[in-house]
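What follows draws every value from the coordinates through simple rules; no lab data is involved. Nothing here was measured: the structure is a model prediction, and the numbers come from that model.
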Structure 1
Amino acid sequence: MSAVAVGLIAFGLILSSIAIGLMMRRWVPEAHISGDSKEVIRLATALIGTMAAVVLALLFASTRSSFEATNASVGRMTTSVIELDHMLREYGPEGQALRKALRQDVLAIVASIWQDDVTVQQQSDARVAGAQVKVLTMLRQVTPANPLQAAVQARALSVSGDLEQTRLSLIAQPSDSLSKPFVIVLVLWLCFIFLSFSMSAKANTTLVVMLVICAFSASSAIYLILELEQPFDGLMQISNSALRNALPPLS
């Protein structure tokens, strides 16, 4: 399920809890929500609210750090591709075929990571998308003709190996690392909090508007957390344009 759908469901559930709380305000006897009872409800709501706030803050910090680390990995891949192309150009005329293979590999890499990118999928062979970086295999089969080519080949093998390792690590990332029961419990906490808020005072326009705004803010926080944990999907996905356009076309 997408982050947008989960956020909307959370928003709808919180709104439902607000509506239930407003109706319960009319049904529940005043003695049950005043005096000592009101103080106990307030303390319970503060406890759950503190727990929810801490969990939201920790989840946001964790997913944000993971998103930035993944973005940095994509940046390293782009740098490796450019560096590898420069080395293959220094290799001489024999490196022309390798440079051509590298350009095909870039499309395959993008297609294997950003699997919802229709443009790249159309340009890349689906059989290549899940395969190993082809230029790495070709580099291993090349026989250097002089010490310069031997040095360039050794460095190119190292860079292409790192490129393949980074690609595999990005593919291996789980698309939904946040536990569903965890999200469900968090939404239930928020529903209880807003139900308690709506029972605390008689309904009026200002109260309802403020509760709706707060409910939207809370569900937006859940949406942001779920969106950040999917760096290659959704509205906030990491762009592949830098990697896709890293290499100029061969003349």
Structure 2
Amino acid sequence: MAKLMSAELEEMQRLVVSSDSVELKLTVSDEDRASAAAALGVDPLDARLRQVYFFDTPDLALDRSGVVVRGRRSQGAPDDTVVKLRPVVPDDLPAELRSDKDFVVEVDAMPGSYVCSGSFKGRLKGDTVKEVVAGKRPLRKLFTKEQRAFYAAQAPDGITLDDLSVLGPVNVLKLKFSPEGLDRRLAAEMWFYPDGSRILELSTKCAPQAWLEVATEVRDYLTAADIDLTAEQSTKTRAALSYFSELLE
């Protein structure tokens, strides 16, 4: 799914071989959403509802430093959190960090670009995210000791977790499905922003050693389904941060 020059592919491959997984992503253009859903056999009633919250300063100091802090509520599943740093070079990360089962290094690739990130993930009990965004509990309570330590090591000096503002929520429908004629599962995510804009993203994850084969297979399948691979690509996180930060100004 990625269209990169040879030098960029070589650099991406160096990152991929040291990563834990690869996620291939494609933003579907506005005019192609309905036809893409029909071609892939997507039924929105099978999707799971999520609420996604980001946490940053009003002027997005974390975003400028490559740090993403997120909390998420999911229908029928536990709340979860992540503290993410991007870009990263996998071989430069401490061995202790790489060995932690909750820390994942992943390369995200979309047509024309890629980024390697390191994510410290966590799961929560009860309605912790709901309580925190309602101001009933401090923000730091969303994160494990290990996540807090990772945040402290990567965030700009003087900005603690409890200093961050709530940016959200974005309501999201996510559906994992196996389209007819493709021997692998895809995920479709529709992000609904409060201003009425939407982003539909298709994605699939694969092992690092299989990424090029999988990218070729999925590209050929989507092309045969008349899904435009040249549409302008959008970043869901950046769109959310930009929208909500403007409301805080």
Structure 3
Amino acid sequence: MSPERKANVLVVDDEPQLRCMLNLSLDEAGYSVREAGEGRVALGEIAIHPPDAIILDLGLPDISGVEVLHALRAMCDAPVLILSVAADEESKVGALNEGADDYLTKPFGRRELLARLRALLRRTASAQSDQIVRFGAIEVDLTLKWVSRDGMQVKLTGTEYQLLELLVLQLDRVVTHRRILRELWGPKDEDKIHYVRTYMTRLRTKLGREFIEAGYLQSESGVGYRLVSEPKLRARSSPFKAA
């Protein structure tokens, strides 16, 4: 995406009032916005004009948001931010495992939504070019597979590095416990969450107190973990009304 072109965001939600508010907020933030009130309409839009990002409600009138998510992944790799009134862990994990990149529960704050969207677009734009990623004093060189703190090597085991690398490659996205287990230990160990917790504790210890206290590594309770590029960014605006 060239610097001159506005990022194109497709908003998929069956509530006209919420779509209107999202359209106004995104337009004010400098995005080009398209809308769809049904899942099949959204898939048609995606097939003809692939967007740069998608904001997707799970509760659609014709087909479920999860079905839309599953189908669109065969057409494009655009980051998907899920919106839903469902706050239970099962709904969140299900959507993330189907290919969603982030999840917001209604009602949500305008600033938080915009911050999440910026993070997803930034990660997508830089994924192919950034081989050295910095988090305060921590530097991760993806080419050399080298981790340092203040210029000194942080000695990680192979599994500890693989865990950190996975989080870096999914920067600003939630990585579920299931995905971590599948990619590091294989599909037969997807239920062994204690593996993840043990290695995450080791990784936090080795990366150091300042890294953790700054908030770069965030735990999504019952879901997974997120490594963030802007740990101190927090939403403080009034929330939208729930649809």
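Summary of computed values
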| item | result |
| --- | --- |
| Structure from which 17 was derived, relative contact order in percent (Cα under 8 Å, 6 or more apart), options 1, 2, 3 | 3 |
| Given 35 for percent of Cα pairs over 23 Å apart, for residues 106-217 alone, calculated: source structure among 1, 2, 3 | 3 |
| Which entry (1, 2, 3) yields the derived value 16.0, 53 for Rg and Dmax of the Cα atoms in Å, for residues 50-185 alone | 2 |
| Entry that produces -8000 once helix-only ellipticity at 222 nm (-39500 (n - 2.57) for each DSSP H run of 4 or more, over all residues; to 500) is calculated, selected from 1, 2, 3 | 2 |
